[in-house]
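The numbers here are math on the coordinates, done by the rules we state, and not lab data. Nothing here was measured: the structure is a model prediction, and the numbers come from that model. Cβ atoms are built from the backbone, for glycine too; each structure is taken alone.
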Structure P
């Protein structure tokens, strides 16, 4: 289990590391407006791009189930269908970006000194949209097959290029928020290229041509697309609900001013590191649970849930202690602004609790994604987000304490709303002895 999980953990840790570098490069300039602009721009990108996060999550579950059932043709067809969809949607987002960018920034209520940097950063990021969505698909497919080392290689390529370009464009050429956005967009195209090379390594040269030649009449038929679309629509609604939750959190900070917004963004980078690392076990749960469901192995399903749960709990405790003991030093590292430092340190105790409280919701996400229970994920996310919005409104009079208390409560809402549905997933699988691991 750990052999499958560690490459995902390392790869996931590199994703928020880029965000930390973005914050540090801008934060060390001492420009609170630029830092707040990158914070808002990142919220916009998360809102728009991760609306299509189902391209990663849905593909992982479907690929794992096809692999567990020994359906090699289904494994390849799932990738091709989702890849065409992802890249196509990415180009559509790029075309619509002159409308999307100003509209979303206005929705989030950018402070006057942050509006210009936010627009520059966000507009540049949209040039990487087709590559980003295409890489979601390939990353999910590799995880579904358990080929986590290949997924790690792609992630290293992307993040290494991103960090290098950030330092070049901002540190050398002084391009500010625009340079950070350009660097990330270029890195996303590099990741897609690396991902396609990884697919070629797994399936061989000309795999897509063979698939078209042999199954052209059924590859994109309505019957073949229906399972992919049905699962992904539910996961898309789930993702939109959660994106609304986190975008609302960013807006709550913006409502209080540029300093709270920038401080919250710094703390969210720490939370992002813990969430992405612990998602390594959730992603492993996706692959293992999906393979168990596809193979009809109840014992494999229970073992996957138990082991990933134990690893996740240990990781959550570790991050909680780490942030509580070392968080102030990390805050000092990424910003020199005394007001932002003071605000971030005041909210640090809330930040330290989130890795521990978030473990159940993150792991349950992985279990339900692997089982392709999109409807359950959708309903749970809608309930949790609705409860969070009500809590945030009720605590608005408590300022930043109320903002962070509502965010903490949101993780509990997510865990409870999914946890009550877990027995239904266990009833999906009845066979105790089949341990097929698939052909890939």
Structure Q
């Protein structure tokens, strides 16, 4: 605890009197502190924190994630700091992916039925993510004996000639300052592209050396004193125990309605910090805060449309949540910019389909899908709106399991109805698809249209 207050004081002193702490989270040796200018502090509200341990047996906090979430000027922010599984090789890379999913699954804030991503305008994800350079996976080098390990699961052990050969090759790229080539062999870069982890997150390309595994000051000073390294030419050096890698990262994700509002102004390391085998990484962002949206009415305006969804079904890769290898899926709809909200404590603010029992290919009759009332007729608002389809697994004894969310841009359907097929994202990884048909039903001459349902129980008409 003494170290915690010391570190807090160091940061506060460095930032100066114009800043004050918003909130902090702690998990063993991990710390996340959010500061804001005092001029903004009064506009920050709805502050929440969460932690999730992913270490030994998934309960020890030597690895895990911390979350601080809040709103400022009607824009929501979440900061996530992580320390993920270490070491080189496929099993450890998969463990890091699993760690990210665990953090998204367990560190819940806001609406607990959803992870932080679909309900937050801007998420910043940072820390010692521990992803490594993989020289074999991307063709930088050939495996010593590919016949024994076609899947690149077992890499040369530290201290072997094969391991040292890779280390030397990486050193050549570092000496040439070929940062782009180094980035091509980064694990996380490909995992993001393939949507295996943190789907939809963005990251800048570093123009500095790998931040791990560097010599700390005492060992570096010894080499300087011995004359084996010149301080001017070698302000930092890497141990041969591990391949140099970009383990320390800063990523971000913006809600589809806020895409383009975040600009990364700077990404750099801090070579002057010599107390660890990691170099700190810092990033500067410019974030556009949009004007406060017009307050939506409580009652639906007579001229506002309804959203009719039909032919709704899930397919191709939906996750099994039950011991039976199946799920009991249902979908709730969420689009707060149109007043289609979700409040787990208020049934009047829940737009939910029927539950489909024991299936991974659910199909809903049209009569089992709610009509979604828009609380505005403003077409500019409607065109920028995105409807979230949040799939849940019903459980009569325990809280329902999150099965992921799909996002649909409503812009193309404002004037013309049409089909959609959207990927489901579960804790940052693609987990199936959901498809259907959308119609924006506008009132005709002030009269709201009747919706006819073609369901298993026959045909019925409902007047909204």
Notebook entry, point to check: Just checking, which of P, Q has the largest value of relative contact order in percent (Cα under 8 Å, 6 or more apart)?
Noted result: P
Margin query: Out of P, Q, which has the highest value for Kirkwood radius over Cα pairs in Å?
Written below: Q
Check: Here mean count of other Cβ atoms within 10 Å over residues 134-141 was calculated and came to 28.4; which of the structures P, Q was it taken from?
Finding: P
Item checked: Which of P, Q yields -5000 [helix-only ellipticity at 222 nm (-39500 (n - 2.57) for each DSSP H run of 4 or more, over all residues; to 500), calculated] -> Q
Note to self: Can you rank P, Q by Rg/Rh (Cα atoms, Kirkwood Rh), for residues 174-389 alone and just name the one with the largest value?
What the structure shows: Q
